[in-house]
Structure 1
Amino acid sequence: MQLVLFDIDGTLLIGRGVGREATRRALLEVFGTSGTLDTHHFGGKTDWLTLAEVLAGDGFTAEAIGQWMGVYEQALARHTADLIPAFTVEALPGALDTVTALRRREDMVIGIVTGNVAATAPLKLQAAGFDPLWFPVGAYGSEALDRNDLPALALERATAFCGQPILPGDVTVIGDTEADIACARALGARAVAVTTGFAPRDRLEAARPDHLLDDLSGLLPLLG
C-alpha cells in the first residue's frame, strides 16, 4: 500500500490571494492586529508558524497562539467561506486528472499535508473542483508549529484508515517548496517537488528532491 500526500497551495491549486485576505480578517478579529502580514511570505509554513511570525512583534508567543488556535481556525474558515466566491481559485495543471487517476488505484491512499488549518483546506479544495472526500487522511497547519511533524501524523491516520501498515518508504510527499521536501525527508518518505507554486526551480533543485516536475501531470509514471 502506498500513501501519496499532497500539499494544497501551489501544488494542487492556486488561491489568488484569498488566503492572505481571510488571514488578515481572522487576525484582526481574534488578536486585534494583523502584525506583519503585509510582508509575510507564506510558502511552506504551517498557519501556526505564520501566526507566530507575524504576531511576534505584538508580544504573542507560539505557545499562546496554540491555545487560541481553535478559535482562530473557526474565524479563518468563516472568513474564507465568505471571501472565496470573489476569488478565482483554480486547480493547477494536471492536478485534477492526476488525483482522479490515483483514486482508481486500490493499492494507494491519497491524502493532504498542508500548512492550512483543517477547517479551511476543504473550502479551498472544493472551490478548485476537488471533492474533499477524495482525500480521506491528512495533517494540517493547525496541528503543528513545525511542518516536519505533519507527515508522520498523516501516516498514522492512513494506517488506521486502511487497516494495514504503511512504511515511510512507501510514502510520497508532493509540494512546491523546500519545506515540503524537508518534511518528506523528516519521515523518510520520497520527496516530489513541482514548480507551480511558491519556490523557483533553482531553490527546489538546491533542496534536492527525489523528483522535480513542471506540474502534476508528470507524477503518475513515478508512482508505478
Structure 2
Amino acid sequence: MLDWEGKLTLSLFVGGCNFRCSYCHNPELVLKFDVLPTVGWEEIESHLKSRKGWLDGIVVGGGEPTLHPEIIDILKRFRKLGYPVKLDTNGSFPDVLEEIVKNDLVSFIAMDVKASLENYPKVVKSEISPSKIALSVEMIKGSAIEHEFRTTVVPGLIDKKEILSIAKLLKGGDAYVLQQFNPKTTLDKSFQSVKPYPANLLKEWAEEASDFIPTKTRGV
C-alpha cells in the first residue's frame, strides 16, 4: 500500500545493484541477493491472475532492475497480463531505460537521483558516468510516462546546496520527492548512528526546490 501512492500493488524486488550507497536500506538485495530465495515466473503469474481486479498494479524495484537486460521481457509479460507497472530505478542504464520508455512498458517511473552530478561517484561509491544519469533524467522528463524523481536526504551527504542543484537538473519534470533518511538498516552500519534532519528543515528545502520542480517530502 506504500510503494505506489494511491494503489494496492504487488511489489517485486530484483536482486543486484551496481551502486554501494552507504545508507541503502536493502543491503541483502545488494550484497547477498544470490543466496536469497528466488520466486519463479509461474508463481508470480499465478499470484497475479488470482488477484485480478483486486490489485491495482505491480511495482518492480530492487536492487536495480535495469541491471538485468531480461527485465524487458518480464515487463512485457506483465503488460500482457493487463497490469499497470511502476518501475523504481537508479537511472544508471539509460539504454535499457530507453527501450522501456520507447515500448511503453511501464505506467510510472520513479528515479532515485542520489546527488548532484559532480558528487555522484562519492555518494554511490561506484564508478558511474554522471552523463548517464543526466541522460536518463532528460529521457524521463521528455517521455509521456508519469514520473517522479526522489532523493534520500542523508546528513553528511546531502544538504540544501545539493538539493537545489538536483532540483535545477530536474526542472521540467513532473515531481521531486525529498525522502527522509531512516538509519534503522543501512549497508554501511556506521550510518545507523547518523541522526536524520528535522522534518521542518526538509519541508523548508522542499519549498525552495519547488521554484524549479514541484517538490514534496516523504517519510517525515
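Readers should treat all values here as calculations from the given coordinates under stated rules, not as data from a laboratory. Treat the numbers as computed from the prediction; the structure is a model and nothing was measured. Cβ atoms are built from the backbone, for glycine too; each structure is taken alone.
When distance in nm of label points 7 Å out along Cα→Cβ at positions 178 and 210 is calculated for each of the structures 1, 2, the largest result comes from 1. Here Rg and Dmax of the Cα atoms in Å, for residues 74-137 alone was derived from just one of the structures 1, 2, and that gives 13.4, 41; the source is 2. Calculated for structures 1, 2, distance in nm of label points 7 Å out along Cα→Cβ at positions 10 and 106 is largest in 1.
Upon calculation of P(r) over Cα pairs in 5 Å bins from 0, in percent, for residues 34-161 alone from the atomic coordinates, which of the structures 1, 2 produces 2, 10, 17, 21, 21, 14, 9, 4, 2, 0?
Structure of origin is 1.
Comparing relative contact order in percent (Cα under 8 Å, 6 or more apart) across structures 1, 2, the highest figure is found for 1. Each of 1, 2 could give helix-only ellipticity at 222 nm (-39500 (n - 2.57) for each DSSP H run of 4 or more, over all residues; to 500), but the derived value -12500 comes from 1.
Comparing distance in nm of label points 7 Å out along Cα→Cβ at positions 82 and 122 across structures 1, 2, the highest figure is found for 2.
If you work out mean count of other Cβ atoms within 10 Å over residues 58-65 for 1, 2, which one comes out largest? Looking at the calculated values, the largest one is 2.
Identify the structure, out of 1, 2, from whose coordinates distance in nm of label points 7 Å out along Cα→Cβ at positions 50 and 186 was calculated to give 1.7. Only structure 1 yields this read-out. Here distance in nm of label points 7 Å out along Cα→Cβ at positions 42 and 194 was derived from just one of the structures 1, 2, and that gives 1.6; the source is 1.
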